[in-house]
Structure I
Amino acid sequence: MVLIISGPSGTGKGTLIQRLMASDPSICFACSATTRASRGDEVDGQHYYFMSDDKFDSLLRADAFLEHAVVHGNRYGTLHSEVDKARRDNRIVLLDIDPKGAINVMNAIEDHVSVFILPPSYKALRVRLHTRNTDDPVEIERRLINACDELKTVSCYQYAVINDDLDLAFIQLQSIVNAEKQRTSRFLPIIQED
């Protein structure tokens, strides 16, 4: 299955995804492409494929993206190759993408599970964005404005998790994934007769 996790910046998606992947080796992270610069200790090919606008345009012309969008002034895209490889390996493909891209993937891929991560409040979101120290004040304000629109898309998702308590949010996310693995469309056990 394709597992789509999205929500506004600062909701703790990255932390939840790291914990989920550490707990379940069947999950494979699909690295997105972006034209934004790397932050801090982000590694090219692990966190994102960091690239120029020219390279991004070249991939667009080659129809290499499952979806792509402009988010917070930068371009992002999910590569077909990332999703296809994980699916060939019979693994759960995890996409950490913005709501615009998530909705595009939901429309393109039938067998998906979509989870929207929400903050407990706008005030908490503002505090989280300021305390993570990855963006300047102008960028933080842009992300907060974008969060208002992104939160309106929550009804497009199959599941919603409010990340007010990280441990509880992780248990809820893990429960969603475990339940979805047992759908008979993905797992059809055969019981042997005596």
Structure II
Amino acid sequence: MASSVLLALILTAVASPAAAQRLTLAGQVGATFQTETAPVFAGEIGIGLVPAVSIYGTFGRMQDVTPSEVAGFFEGLEPVVDVSMPATYGMAGVRVALPAGPIRPYGVGGVGFARFSADLEVFGFDITNLVEDQIGFELSTNQFAYELGGGVMFSLGSNAFLDAGYRYMRVSVADFDVSRVYGGVGVRF
């Protein structure tokens, strides 16, 4: 269903008048707020469908999204055991913004995937592979995810903009979500 909607939006963009088709590229940096605050790095591309609506694709890396339940299991062992859960993600969705102006608030909604992996260290030595061998399966997993969020784009002239926002990602794993804030710089073509 979600892929059908995305395909319909892309086909609409291709069939739209050239004036509405503005390509945007942006780089983003930010932070997640899980057990620990950790950096996020992402790139985003957008295609305008009409002045207020565009489709976007984001690909990024969150350095640590360890849920508090997992971190709590290792509580008290921090000097000896270090656990982190980095994630690579990709999202595609729709952005709705004010159609014009130097300051454009927007909302986003998208679907995609997140690949989570576990990094386990004891006394600074990576034991992830050893643990995986002992338990008989990988600690990495690919999961369906969706995101909702909003932000503000500030125009820096006709072809550049600053972007600041918040996104909430819900992962198909039960009771797991990730919040992130970001800022970025982008260009329009």
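From which structure (I, II) was helix-only ellipticity at 222 nm (-39500 (n - 2.57) for each DSSP H run of 4 or more, over all residues; to 500) calculated, if the value obtained is -12500? Write down the numbers at each step before the final one.
Numbers: I: -12500; II: -4000.
Comparing all candidates, it corresponds to I.
Here mean count of other Cβ atoms within 10 Å over residues 51-58 was calculated and came to 18.2; which of the structures I, II was it taken from? Please report the intermediate quantities before stating the final value.
Values: I: 13.1; II: 18.2.
The structure behind it is II.
Here Cα extents along the principal axes in Å, for residues 67-162 alone has been calculated and equals 57, 27, 24, so which of I, II was it run on? Computing Cα extents along the principal axes in Å, for residues 67-162 alone on every structure in I, II gives 57, 27, 24 only for II. Please compute relative contact order in percent (Cα under 8 Å, 6 or more apart) for structures I, II and give me the label with the greatest value. Evaluating relative contact order in percent (Cα under 8 Å, 6 or more apart) on every structure, the highest lands on I.
Quick check: 14.8 is what I get for mean count of other Cβ atoms within 10 Å over residues 59-66, calculated from one of I, II. Which structure matches? Among I, II, the structure yielding 14.8 for mean count of other Cβ atoms within 10 Å over residues 59-66 is I. Out of I, II, which one gives 0.35 for FRET efficiency 1/(1 + (r/R0)^6) of positions 43 and 83 (r between Cβ atoms, R0 = 25 Å, to 0.05) as computed from the coordinates? This value belongs to structure II. Computing distance in nm of label points 7 Å out along Cα→Cβ at positions 155 and 171 across structures I, II gives 4.0 for structure II. Looking at distance in nm of label points 7 Å out along Cα→Cβ at positions 35 and 139 over structures I, II, structure I comes out largest. Here Cα Rg over 2.2 N^0.38 Å was derived from just one of the structures I, II, and that gives 1.06; the source is I.
No lab work stands behind these numbers, since they all come straight from the coordinates. Everything numeric here is computed off the predicted structure, so don't read it as measured data. Cβ atoms are built from the backbone, for glycine too; each structure is taken alone.
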